[in-house]
Structure formats: structure tokens, C-alpha cells
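Read-outs throughout are calculated quantities, based only on the coordinates presented, and are distinct from any laboratory measurement. Computed from a predicted structure; not experimentally measured. Cβ atoms are built from the backbone, for glycine too; each structure is taken alone.
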Structure P
Amino acid sequence: MNKINFYLLEYAYSYILRHKNKNIFIVTVFTLLVALLATLFFVTSSLRYELKERIANQSDIIIQNYKAGMPAAIDVSVLDKLLEIEGVTAGKLEVQGKYYFRPKESTFYLLGVDAFEMQDDPVVAKLLEQYELSDSEMLVSKNVQDIMNQAYYKEYFNFIKPDGSLHKVSIKASFDVGERVELKNLIIMSKDTLREIFGYSADEGSDIALSVANKNELEFISSKIRLLLPNAKVTSKDDLLLEYEKLFDYDSGVFLSLFVIALFTFFIIIYDKANGLSSEEKREIGILKAIGWCVEDVLHAKFYEATLLSFFSFTLGLGIAFVYVFVFKAPLLGAIFTHENMLEIHNFQLNIHIELSYILLIFLLSVPVYIAATLIPSWRVATLDADEVMR
């Protein structure tokens, strides 16, 4: 087809309007199929991208001490042993953890920092460049500040220590986390202050973070650490990547069920359409042939008709999915892909990140299939004699 025949295009458009009841049903099903598939792909691609960004801000290897299967403090002497492992370039004893604020049923994430210590997260590093913290001060996120204000903590907060006593820490300033929603409950304070709140001694911390020169040796070095510290939990960036790949594997039952149901419904319609034309449609093609239309003209008109319907439905479906996922943040369906886990991806932003390969896959699964299902039966009828078709 070298150029568009606008007379045939006008006929195809008028045909769609004349059979609007049938075509409204087709457009509705087609649009819902595209919207469902696009929603699934948009949610997973956005979360994959967000999780990769989070993992990029993680240390290469994290070591946590466990006693009787429960997390426990880790001593700084362990760090000296780990730094002797070949391939480990740097390490630090971290002090961090969760703090449950019962009156508001909220969980804060407490991070201990040292003024001259290198920070893996750029948000934390920028805040420490801006503010200088004393042992009696802390920085809180805007969300944490709102929660504390509701409990009438405006200038300070009383943390409850393991022995039941209170430790008062002043609020120096609050900060906006922007799109980093995983940091929305973050509180930053000095390591010594946090040690006192958690009941650690001066030589203890929550975990040890290591940097590795060759990222291809992460698993090898992790294996060495597991042999050296059999009671420790060792988590590398590769382990985190593997963990979220399992979470978003397309073989997951929920995704596969939705995918199969959507395709099955669509291909039932395609099968019904490709199986033959109605008597009214056959009669119309016979009349067109009787007044001088050739087979090519009929197929061009049917091609325009199928293209208008499929492209309109495809575009509308993508638009609905885009608004649902990136404007309304995928209510209900988003909860299928986000839950409590080691990456805490239940705090998700769903920023706009679309992989064109997904859109191409949806297009190939829908538009060409529908056009072919329209052209094949039309070609069968158009090749017959006009009187035979109209009879």
C-alpha cells in the first residue's frame, strides 16, 4: 500500500459507526486487555528500576551477627578480621535499626553516622555536609516530623532504651526525601547516641559494611566470610538482585494468571472473528463487488477498519494504564507486587519508567493479530463471486 486512499478510509470509518454496538464491545475488550497488560508491565518495570536504584546505594557486602537465630550486636573486632580478606578494600561498623513508636503505631528507621565517615547514600552524605550534629541532636524526615508533632514532640523526642529509661534527643532540622520514599521514616543521629538508645557498648554496632574492589568477586568473598563467621548473615548486592528477581519473576502465579486470562479472553474474540463473517457483513461485501469493487479495494477498506479500531484501543489502553499506575499509583494491583520483605519495597513511588520492549510486546500481541483476524475472513469472502456471496 503505497499511499492512503481517503475514500476507502472514510468508508471504513462510516462502517465502524454503522456497526457501533459490535465495535464498542470489541474496543472495550481490546482496551481492557491492553490496559491490564500495560499496567502489569508498567508496575514491574517501575519497581525494578526503583529497586536497582536502591541497591546502587547499598554497601557491597553487609554482615549481621546472629545468636540463637536472632539478630544481635556485632563487635568491632570482627571488622579487623574481615579487612584482612583479600579483595576487601574498606569497611565500617554501622549502627542502625528500627524503632517502633507505639502511640502512633509507626516504625522509624534510625541511622547512626560519624561526621568524617564516608556515606554510601548520597542523600545522607548531602545532609551531613549541610548540618553538623552533636550527640544530643538528630535530623528527621518531614514524615517523621509530622508524626512526632501529632504526639506533641516538636523540639525533641524521648526514646525508650532497652532498660526502660528515656533518652532525650533534640530535633535539629527536618529534611525532604523527595522521590526516595524508602527514606520517609528516616532519623539521623550520631553513632554514640544511637548506641545508647539501642543499648550497645562503645565497641558494638548493628552490622558491618564492606567495600570490594572487584564486584565480580562478591559471591566468592561472601563465601569466605560465611566460613569465617558461621553465625553471621552475609548479604551482598548480588544476593539483593537475586532476591528481587524472584519477587518479580514472570512465572509468579498472580502475574501468570492475569496474563493468561487476559490473552485467553482476547483470543476467544479473535477466533470468533477469524472464524467467519456474519451474513450481513458478507452481503455488504457482495454488494461492493457488484458495484465494481475489486478484492484489493475490499481488503484495503477492511485494513483501514481494523487499523482504526486496534490503534484506537491500543492507545486508549496504554493511556488508561499510564494514568492508573503513574498518576493514581496502582491501587489494589500494586499491592500484589509489593509486600514486607528484606528490601522493604512496600514503600514505593512508582516513578515513570517505561521499557519500550514491553510496549512493543503488547503491540505485537494485539494489533497485528486483530488486523489479521479481520483481513483473513474478508479475503475469503471477497474472492467469491458477488452473486454467490449475496445468495
Structure Q
Amino acid sequence: MSATFVTPGSTVESRSQALRVMVVDDSAVIRGLISRWIEAETDMTVVASLRTGREAVDHVERFDPHVAVLDIEMPDLDGISALPLLLAKKRDLVVVMASTLTRRNAEISFRALSLGAADYIPKPESAREVAAAETFRRDLIQKIRHLGARRIGMRSPVQSPSLVPAQSPVPAPASNALPKALQHAVAAPLRLRPFTAAVPRVLTIGSSTGGPQALMTLVAEIGPVIDRFPVLITQHMPPTFTTILAEHLTRASKRPAQEAVDGEAVRAGRIYVAPGGKHMLVARRGTEIVIVLDDGPQVNFCKPAVDPLFQSAVGVWQNGVIATVLTGMGADGMRGGKDVVAAGGNVIAQDEATSVVWGMPGAAAHAGICAAILPLAQIGPKLVRLFAGDRR
């Protein structure tokens, strides 16, 4: 059987507040696994399980999903060809592209982001590997949950009340005002720290979900910073994908960007990208500052992770670190950001409105470590001013 259709009104009526997910993959085994994982969650349900992009395009209006998990390689109509057709029929559909770790699929995934896909997820090579890949399952479910919550107008699990004076707290909404599966505690009002007088010496950036698009925008605007200071980026990405990311950053910034190499000297004028599967740190060796690639365990369920970069940068540049936390799930970068602030450096976070997921920047914001919480379009100009000597 090529597809499984969930009859509208059966499962969905009993779980009316659940995220509606359409799974599209030519492997019946993988469709079944992903569908079982989704159905095991209380806040989401599978409304259709389809074999080809053509079936997805033909049935997307009938099943009205919030989220589609779309394989790239399928017969009849592949994922990259189906993507614009799906979005033409349902503009607010959240599409997560799924692909194996090949250079071709990494390139296609980046192209899909430019065509309107919300995110991508690397898929293990075989059905057996998929079944055993707990990381794949966890990441997929989290992407569906966070991106889907934003799609239906709910806040991400880290909420962001308006920036208001600390003495004027925002009252928490009644819990029954939110769908049960997406109720989250409202955190305390946000506080901003003043920028310190420390002279910036390095820019470190952390990002995850939505990060590739945000990074392209940011590096295109900070040429004067790149020319005079090292820029180090950790984006949650697997091998091969980080290679492609560095190539795209080179084109966007018109400056050299590359996957970092263990032991290489850190210089101004270059962008260093943490390679997939390794944590990127920095260390002082004699008179030089060098890259250190760490093959240790995951940090915050991630490898590469942002916290090790921020923390190691403090050890080298002390109060000269400016850490920028962009869109992404989870709280990676928050602990490292605390170390940056404790050393006298500064942290900037992307705001909720322009983040695909306000997890990582939201965690930093709620931790009270940010000197600024800005829309993406304002972060680049702010960094240029800071590195030029403006401390406001």
C-alpha cells in the first residue's frame, strides 16, 4: 500500500488540540516508524502517511496538516519539487525536509530553506539505522513540536513576555487559554544588562533551528567586523551540512568562511564554522590562539554545541567576547553566555518575533544575561557599532 490516510474526524476529533502532521516518505518502514513516534506524543497526531510528493500535493488541502515531514528522494515527484507546490496550496504549512547525509542532499536541503521549508533533519541511511537512532527521533519530534507551535500561533516552550520594567510584571494568562498540549509556564519579565566598557576582541555566534537563514543575513551585514576581528560560529548541524554552510557564508559575507581545522591559528578576516560532529573551542598556545576540535560527548544533546565555544572564548579573550545567540531550539549558549557576562563581556540575543524558534535566545534572555534583545535585521548594525567603539 502506497499511503495511509487518517479519516478526518476520527483521530483528530479526539485530539482536537493536537498538531496535525503529514508524513511523506517512499519507504513504508520509515513512514511507519515516524508515524508511530508521532502518535506516541500527546500533542500531535498523524493525519496522513504518504509515499510520494505527488500524493502529498494532491491531498494536502483535504487533510489540512500543520506540519509536513517531507523526504527529499521519492519517485514520481521528489521533495524539492513538491515543496513549492505544497506551499502554493497551503502557504502556512510548516515543512521539515528529511534527507540522508550526502553532499547532494545537503545542497538540496539548503535550497529547500530558500524555497520556504522551515527546517531540515538529517536522516540515517537505512530503515534499521532510523529505528535505532534515538537522536533522530528526539530531534524530529522537537522540530515538529516547536515549529508547529509557532505555526498555530502558540509560543515556543521558552516564552517571552514583552520587555517591561522589572517592577511591572506581566500577569500569567489563565492556563485554559492555551491548548493543553502547549501550555507553558510564563517566565519572569525580561531584564537587560548595560553593555560593559570592555573592548570587543572576538565575535562568537551560536544558532540552531532557523540558523542558516539567520546567519546568511547576519554575516552579510558585518563585513567591517569580520575584516578586523575573528568570527567563530557554532550552528547545530551534522557533517557535510557544515561544509555547505561555510560555502554559503563565504558567498553571503564576501569573506572567507570555512570549517575550522584542529590546530589552525585564529585570525581576523575569517569566519570559522564548527564542523559537524565536533565541538569547536579555542585555546592559547604560546603567542597564538588556535582552534581546538573536541570529539567528546554531546553537550545539551548537541555536537557541536555552543556552550563550549563561548566558554573557551572567555578563557582566551576574557572580557573581550561578544556572544550572539540566534534562533534555535533548546537552551544551548545560555550557560556559556553566563560565563561571558561573568568575565565582563556582552551577550546579544535575537528577539522572538524574528526567530524561527525562540528557544536558545529566549533562554539567554530569561537568564538575564543579555545587553540587547534585537530583531535579526538590527543585530548586524549593532555589532558593527560595538566593534567600532560604541558601548551603548
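Thinking of P, Q, which structure, once mean count of other Cβ atoms within 10 Å over residues 35-42 is computed, gives back 15.5? Intermediate results must be reported in sequence, preceding the final value.
Details: P: 23.1; Q: 15.5.
Label of the source structure: Q.
Matching task: -11000 is the computed value of helix-only ellipticity at 222 nm (-39500 (n - 2.57) for each DSSP H run of 4 or more, over all residues; to 500). Pick the structure from P, Q. The read-out was computed on structure Q.
Taking P(r) over Cα pairs in 5 Å bins from 0, in percent, for residues 83-194 alone from the coordinates of each of P, Q, which one would give 2, 11, 22, 25, 18, 11, 6, 3, 2, 1, 0? Going through each structure in turn, the value belongs to P. Between structures P, Q, the calculation of relative contact order in percent (Cα under 8 Å, 6 or more apart) yields its largest number for P. Highest-scoring entry among P, Q, by Rg/Rh (Cα atoms, Kirkwood Rh), is P.
For FRET efficiency 1/(1 + (r/R0)^6) of positions 19 and 331 (r between Cβ atoms, R0 = 35 Å, to 0.05), the highest value in the series P, Q is held by structure Q.
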